[in-house]
Structure I
Amino acid sequence: MKKWIPLLIVGIVLIWGYSTFKGFNNTAINFQEDAKTSWSNVESSYQRRADLIPNLVNTVKGYAAHEKETLEAVIKARSEATSTKIDASNLTPETMGQFQKAQQGLTGALGKLMVIAEKYPELKANTNFLELQSQLEGTENRIKVERDRFNASINSYNKHIKIFPNSLFANMFGFEEMSRYKSAEGSEKAVEVKF
């Protein structure tokens with residue numbers, strides 16, 4: 001009977017170790033996949049905004065054809081924003097910065113487009129323009145919500161891999177910290193709108 005006690009202890013330690021490693025690994029993978037899904041939702045919201053822009057530009061073009069430079073800037077910014085993609089498994093500060101820079105360019109161009117719309121009372125009264133403007137505002141709200149959800153999922157993942165003893169396991173299994181979505185540089189300053 002005494003010879004079985006060491007084997008029993010070793011068996012219990014092995015089962016505990018397996019259970020601990022498995023629990024850490026599976027939870028980390030679940031959090032990581034949730035974060036990737038959240039990022040896909042962020043991209044989807046930005047894509048919705050990009051999809052609305054051609055209709056908005058065409059509507060404005062009918063009323064403000066001589067504002068060609070601004071309309072072309074919006075189209076160019078949209079092209080740059082939609083061409084900047086990030087693989088959800090490569091969410092580094094650098095790639096996030098590139099994505100944010102492209103999106104910030106589009107946001108600025110859209111702001112100029114909306115300022116132009118203020119100059120044209122007939123455009124502001126156009127139901128198609130008003131509907132597109134409303135959809136764009138709703139989409140901007142969705143983008144904000146999805147970015148917040150993304151950051152919350154990143155937070156859960158990062159906390160899981162950083163707490164002790166998980167931090168030891170994270171190194172062994174190759175889990176690395178993921179980057180959060182941060183506000184664009186200079187966004188803390190109020191935007192100056194001139195008419």
Structure II
Amino acid sequence: MTKQDFPGWHGTTIIGVRKGGKVVIAGDGQVSLGQTVIKGTARKVRRLKPGGHEVVAGFAGSTADAFALLERLEAKLEATPGQLMRAAVELAKDWRTDKYLQKLEAMLIVTDGKDLYVITGAGDVLEPEHDVTAIGSGGNYALAAARALMDSEMDAEDIARRAMAIAADICVYTNGNLTVETIGG
């Protein structure tokens with residue numbers, strides 16, 4: 001079976017929302033293989049504590065690849081305590097130039113409660129406009145919903161939860177079983 005024949009893992013919506021001194025990363029729990037839901041309770045948002053500095057990360061893409069990237073990120077954070085941007089840039093550089101890492105298929109949203117970034121295998125470390133970012137199959141739906149809610153009285157967690165509910169209503173690869181982590185504030 002070639003990679004083209006394999007239906008592939010689909011799914012995941014991860015959102016990051018920064019508002020009122022808090023940053024929330026939320027992710028759904030669905031893992032799909034082709035058109036089949038394999039698991040509905042996956043945990044795609046993790047809290048890391050390298051060197052005593054708390055970081056929250058959410059991932060979309062291959063789970064094994066994401067775990068490999070989270071381990072590398074944690075090592076970068078231990079080498080540069082309290083410097084999320086520097087660790088993210090170092091990870092992105094390695095990801096783009098290392099022959100092993102280049103094959104990894106995942107994306108990350110990371111925050112230390114102050115900064116919020118998307119890290120990609122193309123070497124990108126992106127800081128979102130409008131204090132909202134999202135990745136994964138339902139990412140654009142969640143992003144649009146959250147952007148529309150940013151001017152409301154809702155706090156960061158309420159915005160993230162509502163945006164994820166909207167994405168789950170639209171994207172067949174996203175469910176409403178959320179993992180939500182808040183940091184800051």
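Assuming 5.3 is distance in nm of label points 7 Å out along Cα→Cβ at positions 118 and 174 as calculated from a single structure, say which of I, II it is. That value comes from structure I.
Between structures I, II, the calculation of mean projected area of the Cα convex hull in nm², for residues 22-101 alone yields its largest number for II.
A value of -27500 was computed for helix-only ellipticity at 222 nm (-39500 (n - 2.57) for each DSSP H run of 4 or more, over all residues; to 500); which of I, II is the source structure? Only structure I yields this read-out. Cα extents along the principal axes in Å computed as 94, 29, 26: which structure among I, II? So the calculation was done on I.
Coordinate-derived values only; no laboratory data. Keep in mind the model is a prediction, meaning the values are calculated, not measured. Cβ atoms are built from the backbone, for glycine too; each structure is taken alone.
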